[in-house]
Structure P
Amino acid sequence: MDPLQLLKKQHREVEGLFKKALKAEGASERKHLMQQIAHDLELHTRIEEDIFYPAIREIEAKKAEEMVLEAYEEHHVVKLVLKELPGVDPADERFHAKMTVLKELVKHHVEEEEKEMFKLAKKIDDDEMERIGEQMLSTVEAAGKQTDRRRAA
């Protein structure tokens with residue numbers, strides 16, 4: 001499993017959810033999409049912070065260290081906004097504004113990651129990248145099984 005392709009796939013999925021959420025007409029649909037975005041971003045940040053970023057940090061380059069530290073801070077800001085969203089009524093105009101800000105934060109983060117950090121990741125040898133990808137995929141699959149069990153309960 002190529003970890004960069006997995007991350008890109010997740011990026012595109014969240015971008016699609018943002019588009020739907022910002023176009024959604026009903027408050028219940030907006031709330032449902034916000035919950036899906038929150039779930040997907042929480043899982044995505046977990047695999048990046050626990051698996052991908054530590055691997056990038058191993059690259060002997062000052063740029064790698066700087067990028068990872070900035071990425072952690074960007075994740076922190078996204079998490080703060082995600083914490084606030086459930087407290088905003090999806091029918092309120094502030095909901096759309098807050099979702100737009102969140103979308104822009106994520107968009108900026110994704111652009112930097114795909115343009116700069118992914119280039120650095122190419123310095124990691126193929127066997128290690130494969131191991132990283134498998135570990136990330138395993139985490140994603142385990143999270144999916146937990147979600148399925150919660151829905152069934």
Structure Q
Amino acid sequence: MDITDFSTPDLADEHPAVVALELPWRNFGGRYCFGGPVETVKCHEDNSLVKQLVGEPGEGRVLVVDGGGSMRRALLGDMLAETAAKNGWAGMVINGVVRDVDQLAQIPLGVQALGSVPLKTDKLGVGQQGIPLRFGGCKVRPGDFVYADNNGVLVSTERLL
């Protein structure tokens with residue numbers, strides 16, 4: 001399902017059980033509004049698992065990446081974003097940074113991250129997939145639902161749209 005037309009403030013008002021990921025998100029993708037079921041990755045300055053997952057069918061899912069808030073290495077660039085969009089991922093929420101920001105803005109993929117840096121990650125195959133994450137004042141589990149726009153990022157245990 002392509003979820004691209006909603007307002008997170010309206011969703012929060014209509015569904016008081018949702019929680020906001022309390023971080024200073026910036027929107028970098030070509031889709032300013034996106035949502036869907038969650039897949040998770042935890043990695044630190046190594047986007048090997050991100051690369052692997054975006055190469056698989058996304059089926060409208062949102063990849064939530066906990067990079068520990070590191071501002072040193074970009075966990076997403078234009079090539080991985082292009083792959084994710086082509087494979088049907090709705091978007092990515094990254095507790096970390098991205099690069100190739102001008103190109104990311106042209107790709108039909110939602111991308112929320114903390115900032116940008118020009119440096120790529122090492123590829124050491126380090127990280128965990130499909131685990132509960134805790135950052136930004138909340139817990140995010142595979143199978144939860146994420147809804148994001150320029151106002152922020154919401155997490156729900158139930159599908160809202």
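For which of P, Q does Cα Rg over 2.2 N^0.38 Å, calculated from the coordinates, equal 1.10? It was calculated from structure P. Upon calculation of FRET efficiency 1/(1 + (r/R0)^6) of positions 84 and 116 (r between Cβ atoms, R0 = 25 Å, to 0.05) from the atomic coordinates, which of the structures P, Q produces 0.90? Of the structures listed, the value fits Q. For relative contact order in percent (Cα under 8 Å, 6 or more apart), the calculated result is 34, so let me know which of P, Q that is. Source structure: Q.
Given a computed value of 1.00 for FRET efficiency 1/(1 + (r/R0)^6) of positions 20 and 60 (r between Cβ atoms, R0 = 41 Å, to 0.05), which structure among P, Q does it belong to? The correct label is Q. For which of the structures P, Q does the calculation of distance in nm of label points 7 Å out along Cα→Cβ at positions 92 and 132 return 4.0? Of the options listed, only P reproduces it.
helix-only ellipticity at 222 nm (-39500 (n - 2.57) for each DSSP H run of 4 or more, over all residues; to 500) computed as -26500: which structure among P, Q? It traces back to P. Kindly point out which one of P, Q the value 16.9 was derived from, the read-out being mean count of other Cβ atoms within 10 Å over residues 28-35. Answer by label: P.
Every number in this text was worked out from the coordinates using simple rules, so none of it is lab data. A quick note: this is a predicted structure, and the numbers were derived from the prediction, not measured. Cβ atoms are built from the backbone, for glycine too; each structure is taken alone.
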